Structures are given as structure tokens and as C-alpha cells.
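Next up: the structures, one after another.
Here, each number is a calculation from the coordinates, and none is a lab measurement. Small disclaimer: the values here were computed from a predicted structure and weren't measured. Cβ atoms are built from the backbone, for glycine too; each structure is taken alone.
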Structure 1
Amino acid sequence: MVEDIKKKIQKLRQQISFHAHRYYDLDDPLIADNEYDQLFQELLNLEKLHPELATPDSPTQRVGGKPLAEFNTVRHTRPMLSLENAFNQTELLDFEERLKRFLKTEVHLTYMAEPKLDGLAVELVYENGLLVTGSTRGDGRTGEEITRNLKTIRSIPLRLDAPENIQLPGILEVRGEAYLTLAGFKALNEQRLAAAETIFANPRNAAAGSLRQLDSRITAQRPLDFFAYGVSDAGQIPCSSQEELLDYLKKCGFSINPLTKFCPDIFTVIEHFSHLQEVRPALPYDIDGMVVKVNSLELQQRLGNKARSPRWAIAAKFAATQATTVLQKVEFQVGRTGAITPVAILEPVNIGGVVVSRATLHNEGEIKRKGLQIGDHVLVQRAGDVIPEIVKPVLEQRNGSETIIRVPEICPVCQHRLILPEDEAITRCPNSHCPAQRLRLLVHYTSKAGMDIEGLGKKAMEQLFKEKLVQDIPDIYGLQVADLVVLEGWADKSARNAVAAIEASRETTLAKLTRGLGIRYVGEEIAGLLDEHYGGSLQKLMGASEEELLDIEGIGPQTAQSIIEYFHDPDVKEMLSRLMGFGMTVLSTPKSLVESPFAGWIFLFTGSLAAMSRDEAKVRVKERGGKVASQVSKKVTHVVAGEKPGSKLKKARELGLTILSEKNFADLLAGKDGPPKKQQLSIF
């Protein structure tokens, strides 16, 4: 009896998966909607009666489950990088020229070009073909785990079909874009209006909001869709090009954007960009440009990555949506590092479906360069269809009533005299006790970009600062429920939740704490490097020298100097002492116990390499347990000198460091040499 039911369930799953693929991926259904619904309901009923027969890849998993208390975080095995932008034909041609200069060859480049959807980038992890984890891009290194929500999207396979005669890798990390169609967006907002709920500003916000629901049953009701565009490690699968990779993913059951095009040269790329601009208004979803990728996977590997973006890809962005309005006034805001930022206050105007009333002006130099005046009619655009900025004043509409924008000489908050540091374009308030700086730091500390303390958002921190309950970071950890419940807008539950979140944040990582402290030039990436290098030890970081910091790949002189100045500040030392007094614990980062051939070795590369890119060489070192430095120091164990090595080679010789030719380095990679003695492998 049970065996018969098991067979029936298996058959229903196969039928439902087949018809879902016909409907969602091929747009060619073979049965009516009500027939599909009947099959689905029959399966749902059987699984309710026999829960022991339910499996993670069943179509019923798409209906969502019980609400979560919070999202867990997931660290991507390889960073989900952002893309550099190109805005016109010239910049696309420059992109190809940069590639050829880097490759040092006249190799003919071919490309894949695909629409850049205005959605949410996500990663799907499959183990033995079964979807086990789904996450957001997050900061590129760490995202939020939203597996249950992603399972509700019918175009995402719960189990992969292996391409014919090809075995799936044990773990496959697929990346793509979750999005909302324009029709789905319209219907969703109509539902929210009928329910007297706030409508979403645009499809991207709606998609992001839908995928960040703690209750996946709500996500299941949203008409989300998905296009796959790549994998984290193309070396896992038998493909030699981006074109073959997309075909592989399609055979695995993923939807690939039908407007993706192979381009035999950069001029075809430019033609396809123009084509996408033309068809954009008729598409069923929003796109804000086109992503261009070098087709050869081998060349992608050789080109490698920059700090935040792959060198082999670029986002060709459409011209921003623009409108004309009036510049009513300019406010000067004080940031957490003292930077004085002018903000344009505009007569509200609708740009691409979003009402814009403010725009960034960056600094005094931009105001002068654009020749802006109060009262000007100005052309405003949403740069990249997102950030509002003033393009230029409309000089023809000036009537003489406009007034000059005067940059203050005194801080608008603390009245301290402002300074313009040498070699900087931004005026600053040098008073670290400026209330505006302290407030901005507190807001940053509790935000998602900092310690991510739930319940202490921007408005809450502004209120606590105004009430003088919190004036410095350690004050946060002295807050009690009784302090909060007496304030306007706080209830017993919200107060207890906030205090519980504060309590949970007492145990943290060095990466999270250093990014939360708001040290200048220390963001997500640098904070992660510091955590990894110092094993999570705050004490070691506080005692670091400039030379030691410069040994860390990715940290330059400016950042190193900022870190040293920060931790040598007496006020900072006192603040951190108070913080530790409130029970703050920084967790140590566990070190790998696996012995690696390059363990304990620090490599520095100077000059260009012939057989591989510098990025590729650095990856090879790190894969073998070694480290890479960007500056010459006594701690460097190996200096790899390529063609035209420069001044670093001279300094390395003066310090008596081991100097390797590219061939020596290749031999080390191949394991042909044992641990070298100083200068043993040098051919210089």
C-alpha cells in the first residue's frame, strides 16, 4: 500500500515538473491551468497524509513554510563581484583595448552579451544535483540565506537534470538574477493598494522585498522569476566558453535569457547594445543595460579580477532617465568621518516612476565645475537608474534671481572651523567630538553595514542620541528595557527585542567590529582581510605597525596610516576599553589544520608574467596556503620577478630576499623544488 502511494507521489512529481518546465521555461503549456492545479493539489494532499514521503525537491516545497525568526548568513566560496560600467560606444571600445593591453597579445576576442536585469543577484548551491542553499549577493563575500524563499520561484530547479553523458559536479554554485515582471509588479501593487498597504517604488525593490520575507509563504504569492547567467567556478564543468556554459545550464534545467547573444567582435557587441535599447520598452521586465563578458573561459582566467570587479566583464549601462526641476537650496551635511557633503534640495519631480526631491553634489568642486546656483532649473538624472544626480543647470532659463551657493567655513553643527586637507577634494570638520559625526557613527555602527543590531535603525539612534541615552558606542551596551519603554514609539516588545539584539551583538568577529567602528578607508573587504590576517585578534590589530599592515595584500599606505592613527587615538583607546568593559567579546578566527605546501611563505610579485596574469599567480599561491604581499619587507619570503620588475626588485635585493624567476615560480607550483633556502633559486 505504502509502496503504491510512493509510486503515485513520484509520478505526480514528474508530471508536475514536466508541465512546469513547459509553462515557465518554454512558454508552451500542454495542459490547462486548472488541470495543473488539480495535479498539484493531489500531490499536496498525499504528502500531508504521508509526510515521511516528502522530499526537498518536491514541487510542494514551492508553497513556503513556517516563518523564520531571522535570516542566517552564508559566506560565498568565491566573491560575487560587482561590475565596472561603460556608458557609450567609446567606453566599450576602450574596454577591449584594456583587455588586449593586459593580455599583451593581438588575440581576437569574442564576447557574450546579455540583458542586465534590474533584479536581485542570488547564488544557488546544488549538492549532487539537489538545491541545498540559496543566498543573496550581500556584500559580495557574505549574503543572507534565503533558500526557502528561492524555492518558491518555479523557474529555479529544485533538482538538476544532468546534461546527456555529462556527470554533474558534487557541488555546483549557480548564479543569476531573481526579478519581477512588469505585469507582476503592477498586479502586486494593485493588491497592496486594495489592502491599504504601501506600494513598492519599482520592480527591483519589490523583488528584493519579496525575497527578504521571513515568511516564505508570502514570497510564494509573489510572481518572481529567475534567469541564470553563470557559476562561481567554471572549471568544475566541461566547458571552454561562456556560450557553452550557458548551454550547459540550460540543459540542467535553468532558464537563460533569450536575448543573450554571441558576438564575434566588439562591434557586434555595440550593435546588440543598440538593439536592446530599442526593444527595452517592449520587454516584459526592466533592464538597465547589458552585461558583456569575454567568451573564452581560459581568457577569463588569465584576465582575472580587480579588487571589486572581474577584468573580463563590463556592464554597458543605458542612458539614465532624466527630468528638469528647480534647485531650491543646498544643505551641507556632516558625515561620520567629518566630510562635508552638499545635498541639493529639489522641487519634487517624477523620474522613471520615482519621486526625487534630493540629489547628491559630492563636494564643492562639483558645484563649481557645473556652475550651479540656487534657483536654477537643473537637469536631473537617476545615475544607473538609481542614484539621483544633477547633470547641469539649464542656463537658458536663468532670469537673474538665482544666487551663488556659498560653502560654509564653519561646521553647521558644532561651529568648528572647517578644513580642506592637502591632496583632498572634500572639506572636513576636524572635530571628532562634533555631534553630527558622533550621531552618524552610531547610526553606521548599528546598521547592516556595521554590527547589524536589529531594532536600532536610523530613526531609533537619532531618538536615543537626542534623548542623550546614547552618546558613544559603549552607551549602546548600557541600554535597558526600562530606558526604552518610556520613549515615544517604543512598546515593551520592541524594547525587549532591541535589548536582546544588543546582547547578541556583544559576541562578534573582528571583521564585523572593525567595519562597525567606521575607521576611514576600512569597509567590508578590508575588514575581512584584517580579520583573516590577525586571526580575529583585536589586540594584535591595535598593535600593528605600518610595515605589517602593508604586508597584507589589498591594503595600501593610505589605509594603513588611517588604521594606525585610529588605534593610537587616546579617545579610541578609552572607548574600546569601555566597550570591552560592557562584555564585548571578539571571536578568534580558526586557522586551517590542513598542511599546505606554501604554508608560512609570503610572495611578492613585481613585473609582468608571460604564462599567467598576476591575479592568477596570486590565486595559485593562496590555493597552496601561501600569502601575497603588496610591499617589500623582511617578512616576504619569495619575490617573483617578471619582465620589467621595477624598484621593488632593487629593494628586495638590498634586504637579501629570495628572488625567483617566473620559471622558478612555475617549478614551485609544480612541486619540483623543496623548501628553498635564501637566494637558492635566484637567477638574478
Structure 2
Amino acid sequence: MLAAIQALAALRGIAHDPAVLGAALPMTQDALATKLAPLALARIGLEAHWRPLGQRLPEAADFPLIAPLAAGGAVLLTAGPAVGEVTVRDAAGEQALPFAALRPLLAGEALHSGPVDPVNGASDAHERDLIRRNPKAWLLGAYLAERGPLGQMLLASALLNLCALAIPLYMRAIYDRVVPNLAIESLWALSIGVTIVLAFELLLKKIKARFVEAVATRVGQAVQHRAVVAVLRARAPTPGMGFGAMLTALRDLEGLSLLVPQAIATFCVDLPFVVLLFAVIALIGGFTVIGPILGALGLILVGMVCNYALKLASRRASKLTQARSDLTAELTSGWTTIKANNAEGLFEGRWDLVSDHLAMGHKHVRHWSELPASASGLLVQLVTVIVVVIGVLQIKAGVMTTGALIAVVLLTGRAMVPVAATVSMFARAYQSLAQFQALAGLLQSEPERDVSDPAISHAPVRGAVQVAGLGHTFAGSGAPSLAGLSFSVRAGERVALIGKSGSGKSTLLQLIAGLVPAQDGLITLDGHALDRFAMPHLRQNVIYSAQDAMIFEGTVWHNILLGMSEPEVAVVERAIRCSGLDSFVARTAEGYMREVGPRGSALSGGQRQSLLLARALVRDPAVLLLDEPTAALDVGSEQAVIAGLAEATRGKTLIVATHRLAVLEIVDRVIWLEEGRIVADRPKAEVLAQLATQAGTANGKHGPREAA
């Protein structure tokens, strides 16, 4: 698919690297998921949509087309040289084939594409901006884009409401015509007819439910994809978006996806039909229509009061649910720490406290969500009493028949159903409001740039880094982490960052890697500001390896590659040897297929660090940023890894933050940080001499392996 997209772009005169087209999109063995092809094309200014591929030859205006093969893969179709033929381009080249012979090999869809309308078109970047500005409008637009299924759903709803008239009219005919005249033939005819209508009603219910689920599934998948993409491609971490908040945002998305099409059917068909039912009741029963009107007004009033209270209760319960989810994550990830520090009582108390408040919160939610249903049952019964009283009085006055009274009672009950459903729907909407607010917080995250500036997209990265006036303060922190930093690193130079814990070393590395946006100052790579790079392009050339980087459940090999295409054998062998991982793997029967356990729990600290270093080296970057790469290694392993780093980083830019003197052996220069400022930027020999002097003055107070 990715190769077909590249060929299509070239055919339209747009040359693009496939790595750029597929950057930050989920890939499986270099294969791009079919549904993400329009997103890849949107990055280069092409609008694309999947449409059904018929059995007949497409129109000439439809070409070129990308057509997936039924057996996997895709081909690019263009107009053929003869009538009934198409030109097929695949990995083997081009050939002309009759479309009738090719069609059985193709899947059922084709990707139609063309340049984005320069006036009315919406690029992918424009859509992201729309989502950030107004997530509600974008979500509504996602539903309205499903016009076909929604239209069929509304038609099914309208026919269902018409079927609801069958039983009341049937009962009226039975009481007013069949019973007085004992017309048995009419009884059978009417009964067979109403049975057919009831069977048709059951079929329509199934059809409507199928369309509702189809719309909800497609939109729900699109929203979930957008939400996860927003998290993974956010320019900076979303404030306050912890594990619990994200879980809450995505937990009830399926319910919300089902709620919206149901609400559309209710407001567009069911409620207008209530007016029709009221008109029929007035036509048949005269003043009996007063009963259902009063009942509807009572239901709306009760619903407004209950839904407002439910909104407040749901908001409180949602926050408590987030807190419990966060606490659950802490318990599972920090189980060893809790046990080692005898802190079980502390966390048991926290759990009980949150659970108690959450139980009370859910109790209030249930109370206010169940009250409208209870009230509607009572109101419907009272309405029935009112209708019967008015109906009997009208029968006495001779303006109404017994059959009409039966029909009016049945119609009244049917008319109350959409009103009660609307009130209940508002209750569900209020319950989902807090979840949607959390989801909106995800969707409104500022995205990273996904297309590099044309001036740098094709130029190789040399690795020259320059920092000018750099400053950064984390949210909620009273003091800046970095202030006024200025220095430059030549391409291929190896630099060490030293300083006390909290001096800003890790923050500086994250800023250079583009993981955290700079608040003040400027960082350039090869003379270009980092913001001009697409972040996937930047991270192919600048690799940051943190000392606490995550190791994911799976095999050693899975954690080394972590989704990247398998590189050349020589690169893999060098990365594994230089990281010291080969000696660990050689002692295991499973080799690189050994399972590392959740968060790397089956590995020792040194093994984890070797794996993280191998993960960074196998990407063969131009700039390598390492944070304490040998902190967990013993002396022998550290010496081996340092020698390996000297080999692996030859000719590459290396910036390493460390407290270990041994690491300074492979660097050319040392930058000393204190409280976020540079206090020294000197050649390695001068810094080592200064450290030796300080160590002698302190009479051995600091260990011989401590750099600062």
C-alpha cells in the first residue's frame, strides 16, 4: 500500500520519500493499514476517499486508482491503451490487462484521489485545527459524514413509528365494527393484516439497530484513532492527562458512539411523530389529548431537574473514577516498592477512602438517573387515568365510541414512549458529558509537525547542535529548570553533561530531542530550528535514551526494534555488541526471543540498561543523546560498554549526561550544569583536573567514580 501511494504521488508529480508518507502511522512489517492511506495522502495535498469498486470498468475521470488485492497488497490502476483495459502498475512493473479479467483479483474498494480543493477543501492539518478548536463540531461532522446509513436509519425509524399506529387502529376497528356486527371474516382479515405489520415492525427494529451499530462502530473507531494519535503525537504532554483521565476518556466512548445516532433518530423522527400522534388522538378522542400533553410537559419538567442534578453527580463520580484508576496504576507498578517499605496500610487507606466516596458518588448517579424512569412510569399511568376519565365523559355525551377510547389509550401510551426516551437520553448524555470533556482534552492537544520544511526534508542530517538562550520551566515549578543556556556542539563531537541531580541535564537532553517544546531561546540542528523538522523525521536522526525509559512486555528483540523496520545485519550486530547485550543473551536458551515481562520485570537493572542502549544504537542516528547510560552497570560491564560506545559513536554527535567519571573517557568536552545554568564548558582534560583537585580537597569524601 505504501509503495502504491508513492507511485500515485509520483504520477501526480509529487516526489516523496515513503518514510515521510508513513511516518508516525501504524505499520506492520512495512505494510500500511488500508484505512490510513487517505491520511498519508493528505500529508502531500491529495484528498482521497475509499469507494466501492463495481464490476464495470471505472470512468476515465476516476483514474488513477489504488486498488487493494484480495490476496493482500495493492496495485495502481490507470487508463488502459484499449477499450475495456486498464494499465496495472505493481512491484513487477506495468502491464495492460482487461478489467474483467483483473476484477476477480481485486478487493471490493478503490481509493479515489485528487488535489484538495484550494478554496473549499480541508487538508489534514485543517481538520486537526478544527478538532482542536471545537471537538463537538468535529464529532457531529463525523456522524453527518455517514449520510447513507443515517438516512436509512431515519427511514427505518419513520416506518417503525407508522407501524405503531397498527394496533390502536386495529383495536378501534374490532370494538366499533367487528364486535357489534360479529363480522368474523373482517376479524380474520384485520388480524392477518396486523400480524404482517407486527412482523414487519420486528424486521425494521433489527434493520434500525444494524444501521445504528454500523454508524457507531465506524465513528467510534475514527474517534478512538484520533484520540490515541492525539496522545502519541502531542507536541507536549497534555496537562492533567494521567492514566485515569485517559482511561475515563476512552472507557465509555462506545456508549457515546451509540447514543448519538439514537439521539438523531429520536429528534429527527420520533419527536416529530409525537406531534402526529397528538393530532391523531385529538382527531379520534377530542379533548382526551389534554392527558398526553400534560404528561409530556410533566416528563420534560422532571427530566430537566433530574438531569441537572445528574450532571453534577456524574462530574464528581467521574473525577473519583479517574483517581481510582490512577491509584490502581500506582498499586500495580509500585507493588514491590510498597511491600519493601511496609506501606500496605497507607495504600489500603487511600483505596478505601476513594472507594467509599466513589460508592456514594455512584449511588447519587443511580438515584438521579433512575428517578426519571420511575417518574415516567407514574406519569404515564396518571395520563391513562386522565384519558379514560375524559373519554368516558365524551362517550356519555355521545361524541366518542368505546373503540375510539381504546385506540386513544393505546396511542397515548405510544406517544409517551418517545418523550420518556428523550428524557432518558438526556440523562445518558449528562452521564457521558464528563467522559466527553476528558476526550475533548485529548483531541485538543497541540500536534507535532508531520512534514519537514522543504529546505531540510531531503538533506542528510550531519549532527551540528546549537543552543541559544535556552530556558524552560515546568508547570507548577517555582524555579526554572534551565535558564539562559547557550553552547554549540560540532557535528561528530562528543560532549558530556555533568552536574548534581536536578541541575537540568535530563531536561536539556529532552529539549534537544524535541520531546519537550522550548519555552525560551532556540535550538537548531545543522542550522535549522527544531520546529522546522517533522518530529518523525527528527527522531530518525536524533535518538534520546533515558535512564528510566520504558521496556514493554514482549521479547528482547521486540523491545530492541520497537516497531522499526529491521535494519542491516551489520548495524544490528554492532548495536548489540557495543551495548553489551550479546553477553547477556548468549547465556539464555531463548536468546533474543526471551520474554522480558511487564515493564521489563524479568530483567536485572544492568540488563535493562544494555537493552535500552541497544535500542538507541540500532537506529544508527546522527545525534545520540544518552542519559546515565552506565548507571546500573558493574565496573567490568561499564568498561565494555564504554569501549563499545566509543566504537558506535565514531563520527557521530554524542551528548551524554552522566555522574560516572569512566564515561568521560570517550568525550572531547564537558559542560558543567548547576541549577539550570552552565558554570563550565571546557575540554575534558581541564575538567578532569578540576575534579581531581576537588576530590583531594574533600579528603576522599566523594567516591572516585563520581563525576559531580
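Structural remarks
- Origin of the value 57, 26, 17, where semi-axes √(5λ) of the Cα gyration tensor in Å, for residues 145-480 alone was derived from one of 1, 2: 2
- FRET efficiency 1/(1 + (r/R0)^6) of positions 505 and 641 (r between Cβ atoms, R0 = 35 Å, to 0.05) from the coordinates reads 1.00; which among 1, 2: 2
- With helix-only ellipticity at 222 nm (-39500 (n - 2.57) for each DSSP H run of 4 or more, over all residues; to 500) derived as -18000, matching label from 1, 2: 2
- Of the structures 1, 2, the one that 1.10 was derived from, the read-out being Rg/Rh (Cα atoms, Kirkwood Rh): 2
- Which of 1, 2 yields 3.9 [distance in nm of label points 7 Å out along Cα→Cβ at positions 585 and 601, calculated]: 1
- When distance in nm of label points 7 Å out along Cα→Cβ at positions 281 and 657 is computed for each of 1, 2, the largest belongs to: 2
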